1. Once mean projected area of the Cα convex hull in nm² is calculated for all of I, II, which comes out largest?
2. Looking just at distance in nm of label points 7 Å out along Cα→Cβ at positions 81 and 105, which of the labels I, II belongs to the structure with the highest value?
3. With mean count of other Cβ atoms within 10 Å over residues 97-104 as the yardstick, tell me which of I, II scores highest.
4. For which of the structures I, II does the calculation of helix-only ellipticity at 222 nm (-39500 (n - 2.57) for each DSSP H run of 4 or more, over all residues; to 500) return -7500?
5. Output the label of whichever structure in I, II has the greatest value of distance in nm of label points 7 Å out along Cα→Cβ at positions 25 and 65.
6. Among the shown structures I, II, from which was the value 10.6 of mean count of other Cβ atoms within 10 Å over residues 1-8 calculated?
7. Who wins on volume of the Cα convex hull per residue in Å³, for residues 33-88 alone among I, II, i.e. which is largest?
Structure I
Amino acid sequence: MKVKAYLNYGGNCLEAFRFYEKNLGAKIGMVMTYGQSPDQSNVTPENKDFALYASLTIGDSTVMASDVDPKHFGRMRSAYLCLTVSSDEEAERIYKLFADGGEVYMPMAETFFASRFGQLRDKFGTSWMIIREKPMGPPQR
């Protein structure tokens with residue numbers, strides 16, 4: 001069994017995915033716009049360039065997404081993409097990049113479980129946890 005994240009955007013899915021591709025070393029996979037859909041019944045001049053389906057590979061994970069009508073789009077805070085990085089510097093770089101134009105929920109800081117950890121929503125509406133995990137020993141009994 002495998003779980004994958006599926007995100008909705010309010011008309012800026014491809015802009016967000018290009019941003020992640022550029023700044024995270026991610027790779028955009030398949031993209032189909034509403035205008036490319038075999039079923040044109042829901043295509044309008046306003047949504048023809050919106051993503052009907054898009055996929056993005058970040059490391060070993062794939063995120064799928066699409067655009068919804070911006071009038072019906074609502075930002076969600078109860079779900080996050082958790083991005084685990086290999087250095088404190090990378091955590092700081094990505095956090096700063098995502099915070100620009102976004103909304104900080106938890107400033108980047110050291111915690112008992114991470115040398116760097118922060119939570120925010122980026123300018124595209126995606127909520128992120130950025131973490132550089134600390135090595136943890138076996139549980140105490």
Structure II
Amino acid sequence: MFYIGFKTGPRVDDEGWHHALGGLELGNESDGFAADLSVWSPREYEQQWRAGIARLATGAESSALITSYAGASAAFHSMWPMWRVGSDIVFTERLVFAEAIQGADVADAFYRAVGELRSESEDGQPIPQWRVSFAEVLAFLTAK
């Protein structure tokens with residue numbers, strides 16, 4: 001099974017941070033995230049998730065699901081890079097430093113930051129990966 005979506009509406013914490021909590025299901029595994037809402041609305045995140053998956057459907061070898069974009073002045077952002085490998089989509093989780101996200105088309109900058117699928121980090125540590133069938137990921141586009 002594949003799913004990405006928000007579990008809460010917009011909220012503000014004690015320090016004034018505007019965000020919403022979301023969840024990602026990758027087969028039998030699930031993970032949560034907090035999406036910064038200072039620049040993008042929940043709807044803009046949802047549009048990017050659909051566009052990111054659609055990129056794979058139209059032949060791109062990689063794409064990304066942006067789970068937190070805090071604007072040009074933020075130190076880092078978060079995404080789930082995706083690579084098409086045969087009949088599966090391989091996912092990893094990644095922080096993206098601000099200098100990688102330059103230009104007017106934010107989503108395109110994230111897609112460029114995906115890079116090659118790697119099983120180890122630069123210091124030799126294994127990078128956790130999740131595999132979901134491409135058909136299940138595509139089903140998400142028609143589910144709503």
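No lab work stands behind these numbers, since they all come straight from the coordinates. Values in this document were obtained by computation on a predicted structure and should not be read as measured data. Cβ atoms are built from the backbone, for glycine too; each structure is taken alone.
1. Working: I: 10.7; II: 9.1.
Biggest value here belongs to I.
2. Working: I: 1.4; II: 2.0.
Largest value of distance in nm of label points 7 Å out along Cα→Cβ at positions 81 and 105: II.
3. Details: I: 15.6; II: 12.1.
Going through I, II one by one, mean count of other Cβ atoms within 10 Å over residues 97-104 peaks for structure I.
4. Numbers: I: -5500; II: -7500.
Derived from the structure labelled II.
5. When distance in nm of label points 7 Å out along Cα→Cβ at positions 25 and 65 is computed for each of I, II, structure I gives the biggest number.
6. That value comes from structure I.
7. On the way: I: 129; II: 86.
By volume of the Cα convex hull per residue in Å³, for residues 33-88 alone, the leading structure of I, II is I.
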